[in-house]
Structure 1
Amino acid sequence: MEPRWLDADERAAWLRLIAVVELLPSALDAQLRRDSQLTHFDYYVLAMLSESPERTLRMTALAARTNATLPRLSHVVRRLEDRGLVERFPCPQDGRATNARLTTAGWEAVVAAAPGHVEAVRRHVLDPLTPAQVRQLREICDALLPTLDTDRALAPLYEATS
């Protein structure tokens, strides 16, 4: 079967999307490192815990919400534990599982980091767009996500804002 090559418009859109996908994470990471001494992934882990009941999740659930492997998440949580931002403990419902809980210091860290992070998101993504383009961006993402998040691991994040 012959490949379905991109036409000029498709290629231009694809290359621009790749540029955004490559540049945006480092821009967000740089702001968080500079202002909060957190990586973007550190912030994401803390934010997911901050939005969970009792600021606690099983490590497997936290891995799913952050789209991380358990080894990567365990390494990051260990670093956050060393800073007093997160604590791990056996799951009371299943002693084989481990829970991660945001500490008071972790809550304070995510609350302090949030304004700068939101400003960076606005500066790099939302402010350059018109309100109509923001709606279009949401619609584009809604069209792409079913092909990317086939197991719906991140669906609780984006469906909560429907």
Structure 2
Amino acid sequence: MLKIRRGERQDLPEVLSLIQELALYEKAPHEVTNTVEAMERDGFGHHPKYFLWVAEIDEKIIGIAICYIRYSTWKGPMLYLEDIVVTEKERGKKVGHQLMSTVIQFAKEEEYNGLIWQVLDWNEPAIRFYKKYDAHFDGEWFNVKLNKEQLQQFQSQNASI
């Protein structure tokens, strides 16, 4: 029987394994630099940086949802869904729906002003999944980022800007 619950420290090795499975699916396994230790520090200290839910069957974790607070200058606090991951052999069994429902309920209970997330433009299964929620797909915005190395370069070269 499927059970959705808040993630715990002891879940993190399996959680990281699912994150690595997602990275492989997204053709970027080399991009995962996170560790169990970092996830424990970041998610279970005095000021957690993320919220974690796990989906399990027979005490085996088969899916996760990871969220964090994002603050919109226009709307106020929003919940950002970083990832919903369901292991490949369990996809198509409504596990993702149960995780998404849990996240939506949490956002409602905590009175966030919305739930936002990203999806890769080539990930048709995920796009179809999110369309079931009547989600708005915004084509106006670009994703922009600075990686850790770029941040470090900026700190040492900020006078050149």
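Every number in this text was worked out from the coordinates using simple rules, so none of it is lab data. Keep in mind it's a predicted model, so treat the numbers as computed, not measured. Cβ atoms are built from the backbone, for glycine too; each structure is taken alone.
Taking mean count of other Cβ atoms within 10 Å over residues 78-85 from the coordinates of each of 1, 2, which one would give 19.9? Going label by label, the one that fits is 2.
Have a look at 1, 2 and say which one yields 17 for relative contact order in percent (Cα under 8 Å, 6 or more apart), as calculated. So the calculation was done on 2. Thinking of 1, 2, which structure, once semi-axes √(5λ) of the Cα gyration tensor in Å is computed, gives back 32, 20, 15? Only one of 1, 2 returns 32, 20, 15 for semi-axes √(5λ) of the Cα gyration tensor in Å, namely 1. Among candidates 1, 2, the computation of helix-only ellipticity at 222 nm (-39500 (n - 2.57) for each DSSP H run of 4 or more, over all residues; to 500) that gave -20500 used structure 1.
By the measure distance in nm of label points 7 Å out along Cα→Cβ at positions 14 and 62, tell me the structure among 1, 2 with the highest figure.
That would be structure 1.
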